[in-house]
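See the structures that follow.
Please treat every number below as a calculation from the coordinates, not as lab data. These numbers come from a predicted model, not from an experiment. Cβ atoms are built from the backbone, for glycine too; each structure is taken alone.
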Structure 1
């Protein structure tokens with residue numbers, strides 16, 4: 001059991017699905033969601049609001065105040081998802097990722113220290129590796145982020161490591177691949193669907209289309225998250241796990257799946273080049289495939305859906321052709 005669990009960013013994409021999973025499997029005595037709704041939505045968690053096990057705190061973690069700090073005093077577990085999730089924005093507004101990722105994380109750690117919360121999960125990202133020299137990329141690969149977003153996540157990981165060493169936190173850092181699925185509000189699939197709804201004859205693709213990355217369906221991501229949390233509660237200490245898939249898919253292949261599922265014919269692709277080597281934007285990692293052997297061995301978790309299956313299922317979910325389960 002997770003006891004009394006605080007979920008920051010619990011109204012967001014991944015966070016709200018984690019709330020659903022914990023509630024459905026009765027894994028916590030109480031679920032407290034903290035969210036400022038900058039990217040999350042009340043709609044994602046409204047089905048929990050009237051329940052006895054659930055509490056919602058609307059607050060901005062960038063500001064350390066009693067409106068949310070007090071809830072950490074009796075918490076047993078903190079799952080920290082709150083962050084600005086848009087990687088592209090860091091190239092033009094880097095302070096956003098510093099404030100909403102680094103400052104907010106420091107405040108969460110301070111609240112945890114003062115509340116003596118021992119069990120932690122931090123939602124990190126594959127972007128901490130940058131342009132990886134080894135693919136599939138293992139957890140011990142050097143961290144060389146090429147975006148401010150990736151740098152902010154790497155900074156937060158170091159803060160978690162220091163607090164874990166100093167104050168005895170049991171911590172899991174989950175480095176997610178591209179997580180997709182029902183409720184996602186940004187990313188390449190959402191972008192393609194929105195563009196094709198406006199113009200079914202032509203699709204603008206950022207980059208040269210050869211960008212190749214690993215994608216994980218939200219259902220697999222949630223199961224991996226919960227499995228790693230129970231693992232760290234059991235063994236203690238500080239742990240880092242890649243949370244991704246065993247295969248990868250190109251942006252052009254994703255476009256093909258979206259076009260097919262939207263039943264469109266003769267769509268012309270127009271590639272928008274923002275960098276000489278065909279990346280989607282400055283700071284975009286062009287190739288990403290995580291080595292997931294560690295989590296498969298230590299936690300006994302493996303994804304149910306491949307990257308291709310995850311993409312197709314997500315497209316169908318976002319188009320309303322398939323109900324999320």
Structure 2
């Protein structure tokens with residue numbers, strides 16, 4: 001009798017494990033009503049198949065709060081996901097090759113294709129509007145500069161040459177003519193401070209949107225008239241919105257107790273998705289949130305619980 005009970009217990013245990021699904025980040029309850037669209041993001045939620053809290057890629061349906069895992073693996077990170085202009089593919093960086101390279105996969109996580117194979121480290125992929133190439137940051141020739149990589153033939157074009165600092169975190173304008181990014185320069189003789197820059201692809205000319213205290217993680221509004229970025233002038237950080245020429249800067253109303261990072265406009269320009277955390281660098285607990293771009297309402301969290309949920313990107 002004991003033997004039969006033990007056998008049944010083992011069978012039940014085995015069936016449970018076989019049918020077990022990996023946990024995903026938790027959506028807040030009740031989930032905010034009246035939203036639409038899909039965000040892709042990264043999270044380092046610890047799970048049985050991810051015991052070391054590697055970052056992987058997830059999506060969240062904003063109509064329902066349903067979260068889906070798109071990438072996995074216990075020995076590598078998948079980070080910085082960005083939707084293609086047609087919403088059918090996702091570019092991301094991964095350490096699965098032993099260093100950081102750029103990959104592209106289908107929207108459901110299938111058909112992962114490696115795009116770069118340099119021995120250097122490649123980061124921050126963003127799509128050009130035609131979907132034929134991505135802009136990345138890479139340390140292949142310098143501390144870090146911007147490059148354009150064509151998907152069809154893997155051709156690479158260097159876009160910036162910052163010999164004194166790093167050029168990172170690119171965002172391509174909706175018309176594909178300009179790239180905004182964060183870079184360290186010798187302006188004000190404080191080269192460790194990142195400032196937002198704008199590169200004109202046709203002329204190669206670069207202008208800085210100077211801001212005392214430093215700025216990073218820029219992103220364009222859908223109409224190309226505004227740039228949102230992280231302001232590092234005070235702690236905790238906040239989201240800053242200004243005209244594309246750097247004028248008429250304003251701080252976006254947010255929770256003064258939370259650090260705010262990784263802004264991304266909704267496709268109608270009315271909302272900004274971001275990540276917030278009570279701490280930065282130590283004791284982090286990043287969650288996804290949204291806030292109206294006009295600052296008319298306080299931010300609302302989208303995720304909660306364990307795991308750092310970062311770098312949201314709104315599906316076209």
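Some notes on this structure:
- Source structure (of 1, 2) for helix-only ellipticity at 222 nm (-39500 (n - 2.57) for each DSSP H run of 4 or more, over all residues; to 500), computed value -10000: 1
- If relative contact order in percent (Cα under 8 Å, 6 or more apart) is computed and equals 18, the structure in 1, 2: 1
- Highest-scoring label, criterion being FRET efficiency 1/(1 + (r/R0)^6) of positions 151 and 255 (r between Cβ atoms, R0 = 30 Å, to 0.05), among 1, 2: 1
- For distance in nm of label points 7 Å out along Cα→Cβ at positions 199 and 295 computed as 3.7, the structure of 1, 2 it came from: 1
- For mean count of other Cβ atoms within 10 Å over residues 127-134 computed as 19.5, the structure of 1, 2 it came from: 1
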